[in-house]
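As structure tokens, here come the structures.
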Structure 1
């Protein structure tokens, strides 16, 4: 069963790695139990993904320039697997395609994870 509500981190991880929703859930909740946290805690999520091989890339605001939107990011990255952090949400982009339960295309990207070297060890 997939909830489609409050499970954006799980969906983004599953979509970006090609694993099942349950495998992504097990990965995140095992670390949440270990660290007494929750999967949607951005600080711990960053720790869990990077300790498993993902690379975090912040998208800092630059004077006179707007940050990329999810759609612009997808167009600029026609290959690769990514989890994007946007306001109160995460989504996946795989080979230039936005994968989510809704269309976050106009939302601003605050940072992203490069998932190519990520290993899902549950």
Structure 2
């Protein structure tokens, strides 16, 4: 603390910087003269139909490209055959069919419509 006091005594607390006389009176005029001229406002042209549709068209093309590339890399879905043949189905007992029907989680009326061919 004493060192700081000694330095302040040697240097002083006076501000060595000064503002030239009349600086702030002519400040705005000098600043405005140094700025470039303001450019005229040119309004943007009105958007036509193509300008409005273009982003949607690009987005659609992107999704179609993604779908096609996924289909190419993944491949066609394979068709699953019925898990048992007709001969095996005919050889099942009524008890086994009852067990299959109860585990299939199908409503009885829906099963009846399917078996009788009276579906809507």
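Derivation of every value follows stated rules applied to the coordinates shown; laboratory data play no part. For clarity, every value in this text was computed on a predicted model and none was experimentally measured. Cβ atoms are built from the backbone, for glycine too; each structure is taken alone.
If you rank structures 1, 2 by distance in nm of label points 7 Å out along Cα→Cβ at positions 8 and 24, which sits at the top with the largest value?
Values: 1: 1.3; 2: 2.7.
Going through 1, 2 one by one, distance in nm of label points 7 Å out along Cα→Cβ at positions 8 and 24 peaks for structure 2.
By the measure distance in nm of label points 7 Å out along Cα→Cβ at positions 56 and 96, tell me the structure among 1, 2 with the highest figure.
Structure 2 comes out on top.
One of 1, 2 was used to calculate FRET efficiency 1/(1 + (r/R0)^6) of positions 72 and 112 (r between Cβ atoms, R0 = 25 Å, to 0.05), giving 0.05; which? Walk me through the numbers before you get to the answer.
Numbers: 1: 1.00; 2: 0.05.
The correct label is 2.
Here semi-axes √(5λ) of the Cα gyration tensor in Å was calculated and came to 91, 34, 16; which of the structures 1, 2 was it taken from? Working shown, then result.
Details: 1: 23, 15, 14; 2: 91, 34, 16.
Only one of 1, 2 returns 91, 34, 16 for semi-axes √(5λ) of the Cα gyration tensor in Å, namely 2.
16.5 is what came out when mean count of other Cβ atoms within 10 Å over residues 16-23 was calculated for one structure; which of 1, 2 is it?
Details: 1: 16.5; 2: 7.0.
Label of the originating structure: 1.
Using the calculated result -17500 for helix-only ellipticity at 222 nm (-39500 (n - 2.57) for each DSSP H run of 4 or more, over all residues; to 500), pick out the matching structure from 1, 2.
Details: 1: -10000; 2: -17500.
Of the options listed, only 2 reproduces it.
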